[in-house]
1. Here Rg and Dmax of the Cα atoms in Å, for residues 17-120 alone was calculated and came to 13.4, 39; which of the structures P, Q was it taken from?
2. When mean count of other Cβ atoms within 10 Å over residues 33-40 is calculated for each of the structures P, Q, which structure yields the highest value?
3. Given 10, 31, 31, 22, 6, 0 as the derived value for P(r) over Cα pairs in 10 Å bins from 0, in percent, which of the supplied structures P, Q does it correspond to?
4. Ranked by FRET efficiency 1/(1 + (r/R0)^6) of positions 65 and 137 (r between Cβ atoms, R0 = 25 Å, to 0.05), which of P, Q sits at the highest value?
5. Once relative contact order in percent (Cα under 8 Å, 6 or more apart) is calculated for all of P, Q, which comes out largest?
6. Of structures P, Q, which gives 7.0 when distance in nm of label points 7 Å out along Cα→Cβ at positions 9 and 73 is computed from the coordinates?
7. Tell me which of P, Q gives 2.2 when you compute distance in nm of label points 7 Å out along Cα→Cβ at positions 25 and 57.
Structure P
Amino acid sequence: MLDREELDVCERDIATAVDAGADGVVVGALTSEGRVDERALESFVLAADGAEVTFHRAVDVVEDVDAAVDALVRAGVTRVLTSGGAARAIDGVDRLAAMVERAAGRLQVMAGGGVRPQDVAALRAAGVDAVHLSAKRDVPDPGGPGGGAGAGYETTDPEIALAAARALTDAAASVVG
């Protein structure tokens, strides 16, 4: 649970991001009991002043998912980013489907967490509104961060991103067709 000072900092950060041109913000806050902190969330939504608000993967540790979805809807959140409580979204697909059903169009459910292009069809079939993935690959480079043996860096792999886009297009076509 955030205290007043922490809430003030978050509210200022959110307002600053929106004032600087951000279309939305990603936030999350839980109570010490592991439920959505509705007081904090309502202040975040107010600070966003009409910009989209996404609740992040903090929801993945909430036990009562129905109550969490209802709290997010009450607060005016646009979407929830979730893996369905699993390390990888594809492994949480049943919980994702339950969240979609509970949300009933009142909240977008975005699957994220270890998403790979080959997972997209099953995630879309579960009813998720969107998928989030890093599409990254490791690049070995002895001069990367930290230097030394085994050093390197991560970068977005255009082929993975393209494969994910194709998978989304194919999944959408199968829903329409």
Structure Q
Amino acid sequence: MHRSNGFTLIELMIVIALVALIASYGIPQFNTMMQNGRLSTQVNEMQGLMQLARSEAVTSRVTTRICASTDQATCNTNSWEQGMIVFRDVDDNGSAAAAELVRVMPAVTNGNTIRGVNGALSFSTDGTLTAGAMLRICDTRGANSSRQVRLNTAGQSRISKGNAQGDVVCP
């Protein structure tokens, strides 16, 4: 009697069914993990940009601003996802045209939106803001999955998750 090695068709079908079952559970979890990673990366970049602006204001003793920009040279939009710039005022009139560009953050390309502040955030020479501010980053999952970068009047930033009463609404 000759014995043959290998899998039977039934064994192969059982293995395929098990792989499909595991994949149907794992793929949605992987997508959520990827979206959370994108949000965290973007929030950390924004917080780093704000900390840089505050540091520049204090070390150079010149008002430093962050604003939304589509051309990476002027403050020409309120859509923060179009890109951001950090600049030091030269003549202290608040114009990005008469300023020293410090850093550029390119436009968001992953479909997330950033809402919150209309106009520029201005750090005084002591690192403070005239008023607190909040920028909210939203993805397709809505407000409960969003992240915020909050600045107090001392210029310190912190990151928070989710949706609180009085926050800027996700689009």
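1. P
2. By mean count of other Cβ atoms within 10 Å over residues 33-40, the leading structure of P, Q is P.
3. Of the options listed, only P reproduces it.
4. Evaluating FRET efficiency 1/(1 + (r/R0)^6) of positions 65 and 137 (r between Cβ atoms, R0 = 25 Å, to 0.05) on every structure, the highest lands on Q.
5. On the way: P: 14; Q: 18.
Once relative contact order in percent (Cα under 8 Å, 6 or more apart) is worked out for each structure, Q has the highest.
6. On the way: P: 3.4; Q: 7.0.
Derived from the structure labelled Q.
7. Working: P: 2.2; Q: 5.0.
The correct label is P.
None of the figures in this text is laboratory data; all of them are computed from the coordinates on show. Please read these numbers as outputs of a predicted model, since none were measured by experiment. Cβ atoms are built from the backbone, for glycine too; each structure is taken alone.
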